[in-house]
Structure 1
Amino acid sequence: MNYKLIDTHAHLTFDRLYSRIDQIIADAKAAGFNKILVICTNLEEFYRAKEYQKKESMIDIALGFHPGDLEDIKPSDLKELEQIISNKEIIAIGEIGLDYHYDHTIADAQKELFIKQIDLANRYGYPILIHMRDATKDTLDILKEHCKTKFLMHCYSGSAETAKIVIKMGGYISFAGPLTFKNARGLLDVPAVVPMDRMFVESDSPFLTPHPFRGKENEPKYVTYTFDKVAELLNVDKKVLADQMQKNYKTFFTL
């Protein structure tokens, strides 16, 4: 294998993965990965990732407050997030966004939290990683009105038409395991409308394990299957695609 891969979204600080993180990292390296972006959704996860980063330079860290954790977030958490950003301890804010899948009634509170974190990103010039579930219109409307920085739609599962809008807005798109599922259908049309210099692949570990490993706990090494699917759909050389994604990572995260 004459190229390297990046997993741009892995929750390695979740207890179920952190308990075996050394093996997960070793397996990712053996599978050809040179970078994993660890996504932290609370401060406890962040400090866990920061401690691990002292011995493993392969990982970068992002931190943001997920809409699903709305009730657990205190005003002091946002102040601490700003301090962490100002100290340059992370490379992105995320994952942040809107999720109406379980409860539409707290939409206004989700929007408020989303906008506060976008404002932080704007103030410090940080890219943001977007969680968008059953909330396409509101998410895009907020980004159009408030976002002045780079943004990435993580684990994209929308339509090709929505992807075109995201690209026109200057956004990036990341593909995960669902692209390999047998019921992927319309999602298979999306890579063709995303320029190669605007795309990433990710695991979203421990969730959404790619085919043929569905049912197993996901981890970064399985991103290889999503990457292969993107290359197949685009009919592009894997090294060309992988090298472009390495460039995209440096460009998007200003590294």
Structure 2
Amino acid sequence: MVLLSANAFSVTTVNMPKELSKASQECVSCHKETNVNIYQQWGNSKHFRANIGCLECHEAQKGDVDAFEHEGNLISVIVSPKDCARCHTKEADEFINSHHSKAGRIMGSLDNTLAEVVEGNRGMKTEGFPEGISAAAVNGCWQCHGSVIKVNKDGSLDPATWPNTGMGRVNPDGTEGSCTACHQRHEFSVAQARQPENCGKCHMGPDHPQIEIFNESKHGINYQANKDKMNLESEKWIVGEDYF
């Protein structure tokens, strides 16, 4: 597995499309009936208002190991930081250089190996894990730290590794990370991403109780008292300028 590291994404200038592409219009015509919740979330997003549709994010390239043909289009279910970087170049570069993007590396550490040995139960068997894997790891550790996505021989994604939005997920294209760990699909609300609870879905519990500490701290109390006054939807968010 080759991992993309610092400065992996070239700088590009992205112009907002004047209208939704024909291909994405065709996607929407079906998915608005079969995936109503996804369609509604996307309809409330800035992507929708910028005419960024399904194929603009999910389009795959020939040679992508997780690509498959769907209704005449080559697509991938997984959207990696490399895909997001088509438009969000600066943000993708910042993320790939962050500690967050490397959160999945702990899965290969001695600490994690010992934890899986102690946990013992390896009853979940898949094509990618014929000897079995711990369901506790799949549904616990990997959901925050990220899994190494395995693509089966038939092109399907191994169910032990996908679905997964872990922060340090290792994607089939070699990138580390998942933007949707914080920017939840398909609305991608900045206000949602800025909520302490968004961080707390991983940073919680006895071994890393940051959300519990924050909620009981002066900072957390102050946030709860003033969050209705805050400009949580502001694109720019600088202390002393944009918070209120």
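Any read-out appearing in this document is the output of simple, stated calculations on the displayed coordinates, not a laboratory observation. Computed from a predicted model, the values in this text were never measured in an experiment. Cβ atoms are built from the backbone, for glycine too; each structure is taken alone.
With mean count of other Cβ atoms within 10 Å over residues 177-184 derived from the coordinates and found to be 17.1, which of 1, 2 does the value describe?
Working: 1: 17.1; 2: 21.6.
Of the options listed, only 1 reproduces it.
A value of 161 was computed for volume of the Cα convex hull per residue in Å³; which of 1, 2 is the source structure?
On the way: 1: 121; 2: 161.
Label of the originating structure: 2.
Suppose you compute distance in nm of label points 7 Å out along Cα→Cβ at positions 33 and 217 for every structure in 1, 2: which one lands on 5.2?
Corresponding structure: 2.
One of 1, 2 was used to calculate helix-only ellipticity at 222 nm (-39500 (n - 2.57) for each DSSP H run of 4 or more, over all residues; to 500), giving -12000; which?
Label of the originating structure: 1.
One of 1, 2 was used to compute FRET efficiency 1/(1 + (r/R0)^6) of positions 41 and 97 (r between Cβ atoms, R0 = 35 Å, to 0.05), and the result was 1.00. Which label is that?
For FRET efficiency 1/(1 + (r/R0)^6) of positions 41 and 97 (r between Cβ atoms, R0 = 35 Å, to 0.05), the value 1.00 is produced by structure 1.
With log10 I(q)/I(0) by the Debye sum over Cα atoms at q = 0.20 Å⁻¹, for residues 65-160 alone coming out at -0.97, pick the structure among 1, 2 it was computed from.
The structure behind it is 1.
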